[in-house]
1. For which of the structures P, Q does the calculation of Rg and Dmax of the Cα atoms in Å return 19.0, 57?
2. When relative contact order in percent (Cα under 8 Å, 6 or more apart) is calculated for each of the structures P, Q, which structure yields the highest value?
3. Can you say which of P, Q returns -23500 when helix-only ellipticity at 222 nm (-39500 (n - 2.57) for each DSSP H run of 4 or more, over all residues; to 500) is computed?
4. Looking at mean projected area of the Cα convex hull in nm², for residues 11-130 alone, point out which structure of P, Q has the largest value.
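Rule-based calculations on the coordinates, nothing more; no lab input. If you're wondering where the values come from, they're calculated on a predicted model, not measured in any experiment.
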Structure P
Amino acid sequence: MGANDAFLLDAYSQTVSDVVERAGPSVASVRVLGGATDRDAPLGSGSGFLFTPDGYLLTNSHVVRAGAQRPPPKAKRYAASLSDGREFDARWVGDDPDTDLAVLCIDGMSRGSLTPLLLGRSALLRRGEIAIAIGNPLGFEHTVTAGIVSALGRSMRSGTGRLIPDVIQTDAALNPGNSGGPLLNSRGEVIGVNTAIIRGAQSISFAVAVDIASWVIPQLLQHGRVRRGYLGVGGATAALDRRVMLAFGLAQSHAVRVSSVESNSPAQRAGLREGDLIVGIDGVTIDSVDRLHQTLDASRVQRDCVVKVLSH
């Protein structure tokens, strides 16, 4: 190793160490408590991090739900521990299983000084940038892995089956219990929330992009959930016959075939039927179930939408 290589390695190590030193006090261990017969029985654990000075923590939805839909998250008990040894009760604020994100809040007047992490912008990320993953699975000792941003714009299925868009792929391996911890850039800004690792793969990890988190957090704080538009259909992605494409001047090769229509739903009131093909909403091309989910966002709640349908 040459002198220049050693200098670069030292600079890299110093960058990672500096980020960990600054961010460490903001990373928490999150424990889910409350078994069927013992309120203090552990149900699950993970990591989280402070994003406000008054005790709000961001973590994963699958952490607060501890692998089960019942009992509901707000009926469970939570504890949060910081690296300085302080331990707090925490309460559920809201969660969104569709993006695997959740917000908890540290309770009590004895919180003392809390240091939040700064949320960055994942839209400004470039492949090859330093990515530092920090977790606090035991409450008193951080685990740190570092690597690079391997890929951007990935997508991943959440536990509900919906597609999480703009997922960040890194080679910063996640240790057990690090779900919900922050993924940081070289400036110590949060660029993602660590959420999954592909089992059997070599150091391929994923994080929900912080821009998605920045969109989800205000809704969780206000409503406890993410509000999305509701159409009231079941369906599947279906290929369009080329003759149909030519006849109706469609550039898309796929649409959503309606397989069921819920009673008293907007779809039923609008006259949608089984077998219909949904090809667009408000001028947006609908070429898959995933695209339909993404289009039915909060902007379409409680307002009329124009649905483009090919009836059988």
Structure Q
Amino acid sequence: MGENTKAVIGHLASAGAYTIFAFNIIICKEIANAEVVTPLALFTLRALGATILFWLFSLFIPKEKIERKDFKYILIASLLGLLIPQMTFLSAITITTTIDTSILTSLSPIMTMIIAAIFLKEPITWKKSSGVMLAFGGVLLLIFNSLSMATGGVYQTSPAGIMLMLLNSLSFALYLGVFRPLISRYHVFTFMKWMFLISLLISLPIAWHDIHSINVADLKINIVSEILYVIVFATFIAYWLIPIGQKNIRPTLVSMYSYLQPILGVIISICIGMDVLTWQKIVSVLAVFTGVALVNNSKAAKQYQGH
């Protein structure tokens, strides 16, 4: 497979994952507001469903053995890539406004760029840093000029919500920026089945009371369908796509696709009449995609494609 083909696959996988995550924000907020399933219970249900699916699908690939020394790194990856970001996000969305959630999430590519430079020696060139900051500025402009982003059930963000979202962004940035070499050594299904199994074993004893306390009678069909979306799409499929992106393009580029979330939010809002198209939004979207293009054509990206 050629380097250009690998890069295209990496971009498509990352874009697909963050598109799913964009809808997941709305759905998780609805599940949280229903107050039927706690954040800890929802995470454990996600881990359970994804564990079953990844182990099932791993039966259809050649059997692969994880080296014993790598299990401790998979444990850390499980904490940074699954347990901490998902738990902090699910807990934060009930105590942060939508606009603040979007802004804090937008810090992730900047964190990933710095972490990748420290751990993977990925150079921070002027073109790369300019691209990240241009995209960050574009997404901030988009957020502040979007009527839909300012609405929601929470009218004030608590300090705890800010800390949780910062921890969320930092944790996932560490996962993207540190573990690409480890992920590259194994098939995606092999790596993810162990990550989710470890996360499940950690969370299940803690969440048992919350799961046992779920009132089945309160699980309306819309809540059940939303939980299924979270398990199948936002967990199994999205976390299958993210490692594919990590294997084929730089961590900073993977993380920059998180900017699809506010863009898609605005597009959806415009389509359903909750927002209007303005020149500021057009400029914002152009800034985001120009920033991504700059990072993709930076020296660091070219060096990686030449490996």
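1. Q
2. Comparing P, Q, the top value of relative contact order in percent (Cα under 8 Å, 6 or more apart) belongs to Q.
3. Q
4. Going through P, Q one by one, mean projected area of the Cα convex hull in nm², for residues 11-130 alone is largest in Q.
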